[in-house]
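So, here come the structures, one by one.
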Structure 1
Amino acid sequence: MRSQIPSFRLPATVLDEEVGYILDMVLTTHFNHYVDSLKGLLDQDYDAIFVGSGAPRGRDLPGLPGRQEGDASIHIGIDWLSNVAFEHIEKIGKRVIVLGGGNTAMDCCRTARRVGGEDVKVIVRSPFDSMKASTWEKEDAIHEGIPFVDNHVPLEFVIEDGKLVGMRFEKVNAVFDENGKRSLVPTGEEPVLFPCDEVLVAIGQENAFPWIEKNIGIEFDNWGMPVLNAQTFQSSCAKVFFGGDSAFGPENIITAVAHGHQAAVSIDLFCDGKQVNQRPPPGTNLLSTKMGIHEWSYDNDVTTDVRKIVPLVELTSALQNRTMEVELGFDAQAAFDEAERCLNCDVQTVFTDDKCIECDACVDICPMDCINFIENNDESELRQSLRVKAVIAGQDIYVSGNLETGRVMVKDENVCLHCGLCAERCPTAAWDMQQFFYQVTKAAPLCIK
């Protein structure tokens with residue numbers, strides 16, 4: 001996070017604060033220790049070891065013509081980002097090509113613009129819409145004047161007089177077969193030359209475990225990845241657990257944090273002599289909490305408001321300072337307006353059969369036509385009889401008991417907006433709004449005795 005996520009996205013002060021919350025706990029820390037042997041750690045008789053070393057090796061193009069001759073001007077993306085973060089590199093050539101279409105490529109091109117790159121372009125072999133980078137990451141790069149050249153496969157690094165002067169690419173089309181498998185088919189056009197001074201290679205990352213000996217009981221698969229239990233993150237060596245990119249390959253920070261929570265639960269169970277696959281349940285309020293009208297009587301006007309765009313620092317200022325955070329955040333009013341887009345997924349509509357007088361007022365007021373009073377039948381028939389057919393078989397429908405007329409109330413939760421209008425309109429309080437709380441299991445409550 002510190003070395004490969006640029007400061008203009010994640011300021012060091014924010015990261016220090018977050019890490020500080022952990023360091024302020026009752027921990028024993030060892031910094032500035034080079035770990036070169038897992039066996040050495042196991043020999044110290046730790047009760048459990050968690051490996052979260054990431055996917056530290058960036059992929060290269062070693063077989064591409066000109067790669068060795070142009071080595072001084074060709075950089076592996078994640079290594080280059082680290083060198084910039086630690087101020088080992090302070091500038092780059094004016095003309096820069098970034099190879100790759102993921103979030104690391106976006107970080108590379110935006111960082112290059114801030115350290116001297118004037119003509120920075122992203123060249124990727126896939127179509128623009130198929131790039132792995134997040135949509136907002138691509139939008140931010142475009143906002144900073146960085147063009148994308150898609151459907152181009154690198155052919156060679158062009159070297160003249162021992163110096164990198166450009167790259168030559170073959171233009172392709174992405175063709176998908178009936179199973180959705182993609183093939184890149186050459187168009188037959190002449191190769192394209194893009195001049196450049198330096199190239200940043202950001203075409204993916206790989207795991208690397210040179211410090212884990214092969215004779216200590218940890219099994220690896222054919223791809224060099226540890227063989228793990230996908231639920232417990234335990235390896236074939238019972239006291240060693242993995243998480244984050246080092247577990248199942250490159251993902252994102254959110255996934256890594258989730259892995260850490262689950263591995264921590266496993267480690268707590270393991271150290272307590274319990275079965276790690278016997279997972280404690282998540283935290284829920286099994287008895288739903290009845291909500292007062294002022295808790296759920298929120299703005300329930302049905303609109304198609306789009307996500308608000310986060311304000312950014314003025315572009316010229318942003319590009320002159322690589323440590324300046326570019327997102328300004330919302331002001332109080334914009335944050336309130338954005339929060340009103342919430343679909344209130346924690347709020348449940350609860351129906352009480354014996355209070356219903358079948359006035360159908362809730363049917364009239366429902367903006368999504370998800371409430372139905374119909375004759376009971378088999379589920380498959382009920383799904384086809386609704387005002388809006390419930391075609392997603394994996395989504396349960398809500399069916400009441402028999403009412404006075406012999407009908408039943410059927411509600412499709414997949415369509416419901418949780419707007420609360422049915423509860424507001426109901427004259428007998430047969431409809432009620434209740435709050436549901438769910439919390440993923442964490443090790444901390446287990447450790448508090």
Structure 2
Amino acid sequence: MGYSGEREGDAMGRLSWPFVAGAFPTIERAEGVYLYDASGAAILDAAGGAVVTNIGHGRRRVAEAMARSASATSYVVPPFPTPDRQALVDLLGDHWLPTTMTRAHFASGGTEANEAAMKLALQYQQAIGETQRTKLMGRSISYHGTTLSTAAISGHPLRKRGLESALPSFLEVPSPYPLRAPCGINHDQLADFYVDQMRAVIDFEGPETIAGLIAEPITGSSGGAIVPPDAYWSKVRALCDEFGIVLILDEVMTGFGRTGKVFGYQHWPITPDILVSGKGLAGGYAPLGGVFTSEPIGTAIANAGYQVMFNTFGAHPAACAAAVEVLTILSEESLVQAAEEKGDYLHKRLQAEFSEHPYVAEVRGRGLLAAIEVVASRDTLARFEPEAMMTSKIVAEGLQRGVFFYAGGTGEVRDIVCMGPPFVISLEEIDHLVSILRQAVDAAVEQVN
């Protein structure tokens with residue numbers, strides 16, 4: 001029931017894909033929470049792919065909706081309405097988005113959506129006459145995409161290697177990382193500690209030069225489901241309001257139920273100016289990203305006569321049809337509530353298994369977004385050396401035992417193992433997932449030690 005670790009893709013022929021070789025199983029089908037490899041062995045998808053799958057694999061009604069759409073409108077240039085596009089817009093507006101979000105732009109995925117959001121923040125400032133506001137801020141532990149601009153604003157050194165000299169420059173502010181907060185900062189002071197550092201960057205650069213801040217409400221796989229201090233987001237929202245900075249929340253990973261709320265930011269009493277979605281919007285059945293803005297932003301850009309350029313495959317009709325079915329299933333089966341309830345169970349089981357583990361510093365996350373941080377010493381929080389490749393070893397050990405976990409970290413932040421299973425996972429499957437994770441961690445530590 002495990003995976004051998006051999007690269008099955010070597011039989012693909014002359015053309016090498018993936019571009020950089022690795023040891024990956026060939027997946028021939030998927031159903032529910034399981035992937036099935038070429039031998040027929042089942043792999044429990046504890047990662048939900050790349051923390052994407054929410055309603056589970058193999059939903060026939062989604063595939064049928066996509067087929068109907070492709071038969072009717074195989075490709076239509078994005079500005080033209082189609083029935084599937086209109087159905088998605090109506091469903092989002094009536095049942096999913098906060099009332100403050102009144103404008104929508106669709107892309108082919110999270111990277112494109114985040115880049116569009118960054119452009120919208122800049123265009124908005126220009127449209128209202130704040131022409132000196134040309135700077136955007138990102139956070140030190142983050143991931144927003146693979147284009148030059150989204151990679152540059154991400155706090156993810158590993159995914160910038162070989163690009164550093166060509167990347168555009170953006171401002172960086174510290175990400176909350178409570179586990180590794182400086183000594184002497186108590187829990188009640190943590191929010192102020194991080195927000196004060198953000199204020200210092202703003203003051204140094206000049207508030208009148210800053211257009212926007214892009215951030216994940218709960219840091220995704222780059223930091224491993226890091227939940228900020230409770231007061232953090234209210235204080236950040238107030239800081240952005242004080243200085244006229246557009247707040248962009250990247251919910252590509254956390255949106256549409258992953259954390260037990262429709263959107264991750266809803267764990268706190270705030271609302272963004274621009275909201276970005278991706279993975280959960282179409283649940284992995286089709287490439288789709290969404291960008292939603294407040295009416296003041298939309299009105300200003302429209303009145304200025306600026307273009308909001310579409311991506312060729314943005315709002316593809318079949319992808320919109322998939323999203324409508326995915327969102328409908330989420331509602332019909334109360335899967336956002338299920339993510340909250342099953343997430344609580346997952347976190348309790350992880351705490352029970354790892355709270356005293358000598359090589360696990362922390363269990364963290366919300367809902368069905370969870371992670372553990374593995375360390376060489378729980379007492380000092382010393383990390384394993386990069387050469388140990390601890391996360392890769394744990395993922396490989398999990399695959400050997402028939403469970404797929406997601407590797408997290410940024411290179412500097414490392415030894416992070418993430419979980420983001422489909423919302424249809426059972427409690428028994430969660431028990432199995434946690435048991436295998438314990439075995440994988442122990443086996444990887446034994447290899448290194």
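What follows draws every value from the coordinates through simple rules; no lab data is involved. Everything numeric here is computed off the predicted structure, so don't read it as measured data. Cβ atoms are built from the backbone, for glycine too; each structure is taken alone.
Taking mean count of other Cβ atoms within 10 Å over residues 247-254 as the criterion, the largest value within structures 1, 2 is that of 2.
helix-only ellipticity at 222 nm (-39500 (n - 2.57) for each DSSP H run of 4 or more, over all residues; to 500) was computed and gave -11000; which structure, 1, 2, did it come from? Structure of origin is 2.
Structures 1, 2 were compared on relative contact order in percent (Cα under 8 Å, 6 or more apart), and the highest value belongs to 2. With distance in nm of label points 7 Å out along Cα→Cβ at positions 239 and 415 coming out at 5.9, pick the structure among 1, 2 it was computed from. Label of the originating structure: 1. Each of structures 1, 2 was scored by volume of the Cα convex hull per residue in Å³, for residues 95-262 alone; the highest score is held by 1. Please state which of the structures 1, 2 yields 0.95 when FRET efficiency 1/(1 + (r/R0)^6) of positions 167 and 407 (r between Cβ atoms, R0 = 35 Å, to 0.05) is computed from it. It must be structure 2, since only it matches. Source structure of the calculated read-out (Kirkwood radius over Cα pairs in Å, 26.9) within 1, 2: 1.
One of 1, 2 was used to compute FRET efficiency 1/(1 + (r/R0)^6) of positions 71 and 319 (r between Cβ atoms, R0 = 25 Å, to 0.05), and the answer was 0.95. Which one was it?
The read-out was computed on structure 2.
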